[in-house]
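None of the figures in this text is laboratory data; all of them are computed from the coordinates on show. Given the structure is predicted, the values throughout are model-derived calculations rather than measurements. Cβ atoms are built from the backbone, for glycine too; each structure is taken alone.
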Structure I
Amino acid sequence: MATEPEARPFWRDIVRTKSVERSIADAGEPEHSLRRSLSALDLTVFGVGVVIGTGIFVLTGTAAKNHAGPAVALSFATAGVVCALAALCYAEFASTIPVAGSAYTFAYSTIGELPAWIIGWDLVLELALGSAVVAVGWSGYVQSLLASGGVTLPHALSGAETGGWSFNLPAVLIVLLLTGILVIGVHLSAEITRVIVAIKVTVVLIVIVAGLFFVKAANYHPYLPPAEEAAAGTGGKAPLVQVLFGYTPTDFGVMGIFTAAAVVFFAFIGFDVVATAAEETRNPQRDMPRGIIASLLICTLLYMLVATVVTGMQKYTRLSDDAPLSDAFKAVGQHAFADIIDVGAVAGLTSVTMILLLGQSRVFFAMSRDGLLPRTFSTVNPRLGTPSHALTMLGLVVAVMAGLIPLEELSELVNIGTLFAFIVVSVGVVVLRRTRPDLPRAFRCPWVPTLPVLSVLASLWLMLNLPVATWWRFLVWLVIGLGVYFLYGRRHSRLRLPAAPFPRRED
């Protein structure tokens, strides 16, 4: 066996990059290639399907009541702008490197193998936790609907956090069902997602139109409540910005809009998952930018309209933390609309769970195809055209997490993971412009490097507002990932092994 790869300096191994040409060539390798069947409409539906979920049904009340008042609509706009900055960077990458893996693949082509591994490892955790958290939320809404019909699950199968140990059977079942649909094929997943998205967008529009008839101008006064210093967090619950700089985030007032933006940012998580489907898009150079940007614009507009209506229906100080939309309709005697909202929430959470599972499997698939994870997970089922091994394994892991583990605090890891991915992609756009100006770019992010720098700063600010405990959990996960990389990934990387079917790039 040739020993030349072992002679390479250690530091050159971890910073080697994978050329764009090789990434595209690997995507066409037999048995490790995904079918191209998605259109711009499918991508937009995926984006809307994954973004409109718990955020629009839950976070509106929490953010308005505790942080921004009626100006919470501006908080959604602010969070949307932060995402839009990153979305433009994602759009350029996805159209230039139309390969599965999203931020992982982009980092591998620009920053190096170890940074790519770190972001891939981060995305696997982010999407796994995200799908598990949403599945648990889905279970709660389903059980609420069942209870209204007189059906109550036994405590041991309900996943209740009080009254002793309990297994969340509905959450497990929905994860397994959606995993099975994804294994059958991405085209079937897209068709089902279209139906689900049509249902929940209809519900959202009903909320907006029907709610307008119950809006009272007095509820908007004051639109921007007087600023007040937020209660200082202690220990692991304190925001990192408070620990590092002594700055305590402000509730209400102008700065309260930004404090609330950090809260409602969770409502936007997932639009970047659209980029993981680049390899399965028929015309990625044209359709990826359209799908990413259109889905984000649609969702931001709907969020702002819903926030405006619900804070006009009920005084922000009286909004419910758990179910602000349905409770606002109940407060004006419209219980039928409250039931419609609950149905929309169930539909919304179903599509969110499925698309997060889809995105996670594609990142895992891309890392496996590069040899950083066992190659069996990048084997595509010849009949179904999907990475069935990766989907099955990941689906089982997420199902166990959803069934057994209390995930409320861990859900903040989803926020920090997404923001970290935004930073990597924004930096990567600038790097690739400098190192490969010759690449054809069907979509070019405007105002480079100014816009990517703004994206980095905005994402970093939101990360600093997350609790210290979240940062510690995030760092622990990354340390575990580094162990896996040095024990397995670095030694099996296809850029390192002489048996790789494509020539290694000399960095």
Structure II
Amino acid sequence: MDLFRTKSVEQSIRDTEDPRHRLRRSLSALDLTVFGVGVIVGTGIFVLTGRVARENAGPAVVLSFVVAAVVCGLAALCYAEFASTLPVAGSAYTFSYATLGEFPAWIIGWDLMLELALAAAVVSVGWSGYVTSLLATLGIELPAAIAGESGLVNVPAVLIVLLLTAALVAGIRLSARVNLIMVAVKLSVILLVLVAGLFFINGANYSPFIPPPVSTPGVQGVSAPLIQVLFGVTPVAFGVFGVFSAAAIVFFAYIGFDIVATAAEETRNPARDLPIGILGSLGLCTLLYVAVSLVIVGMQPYDRLSEAAPLADAFRAVGAPWIASLISVGVVAGLTTVMLILMLGQSRVFFAMSRDNLLPPALAEVHPRFRTPYRVTIIIGVVTAALAGLIPLSALAELVNIGTLFAFVVVSAGVVILRRTRPDLHRAFRVPWVPVVPALSVLACLYLMLNLPVDTWLRFIAWMALGIVIYWLYGSRHSRVARPADQQAAEPPVTP
């Protein structure tokens, strides 16, 4: 058995022309950018700003957002080159199949399944909490047994997941329109926060910009960052090291730009539009994060910021509660788009793996009318709804970070490998200064991974072990790439 057999770029593109699996190409660069903004701007900008400023970095949380953006930017350049060269659904899974081989590709696909499903379920639980709070302000009290993570069933979370599943099945254009409306709402709220917040800034709140470092020896055992366990380094809050520790946390706020690449097969001009969508959405969100964090730490002393709802509570503290209510509306809209794009990304990864027969091929069938992978979309929707409705998820949220960073490492390394193995390929977008930029991306992602807790690593390893068992029992025995050469040669040629 050849665990590192690769799937050629030509064969990957040929698969997109199979009538049974052909998706509808209807997305533009603007659609992709809005998709990226829709999934990136979520809980990070509304929640993490206050928590990280208060516990890790002080006003220098602004620098933490910049550091995390640089790490993501390095990986985004690698994604942009791959997506424009290999415009096929599956994102990091497909890129890995073309460079590292089938088994590494399976590992990445299995990793993405965990990342996206868990992220969508976690976000839906947060969405439920905000909606329940908004309804309470209108005098509508939901019973505790059917709302919130502590209830028997989190009904609002289940309903929103199923509703978004229906939108995804109905077509990519409908999903894009729903996303556009919700993104417009949350961007309007963010701009309101920026403009209104300027009138309440107190310059004294920026001093000291980088508070003096304070050791935090209380984090021990499996809750300690892996870097502490390996090198005996005591975690530090504030100071320069606090800024970098905070960057490992606010990295969660940027997760999602890579999901734009999963829509490659549904893009009208992928060679041009995918790099614009990936890099444009990341750049726009970085500006928003930096601007919002500057305003918030200027409105209140960093040690008084709320951890649960820093933006809303900051406006309540300065006597503007009506803005706080509007912020809650923006949060609901923001989390809705995050769930939508996460589920879209996971369905496309699942679809690509099924088309390669690493999962049952019947799951890769597309709807004859809507041209969407409706079977995998429905399965993902039902599983995500069950996770959101029945299982407490807050303790598992950091698995999303480690899964994403692992995918970034593989894609960054893959750019260098494909440059060497297939220098003849046309690359509409090229990463500058190869191999320096991909190497920096790998090192930066690995550093952030080392700052995650030991228990997160243990859960991640357990999930990967389960994936290896499934690949050994099913995927390796049914792989399309493993079929005899004469069967592969009988496939239809690539359509220009």
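Some values worked out for this structure:
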{"read-out": "Which of I, II yields 2.6 [distance in nm of label points 7 Å out along Cα→Cβ at positions 347 and 459, calculated]", "value": "II"}
{"read-out": "Comparison of I, II - label where mean count of other Cβ atoms within 10 Å over residues 91-98 is highest", "value": "II"}
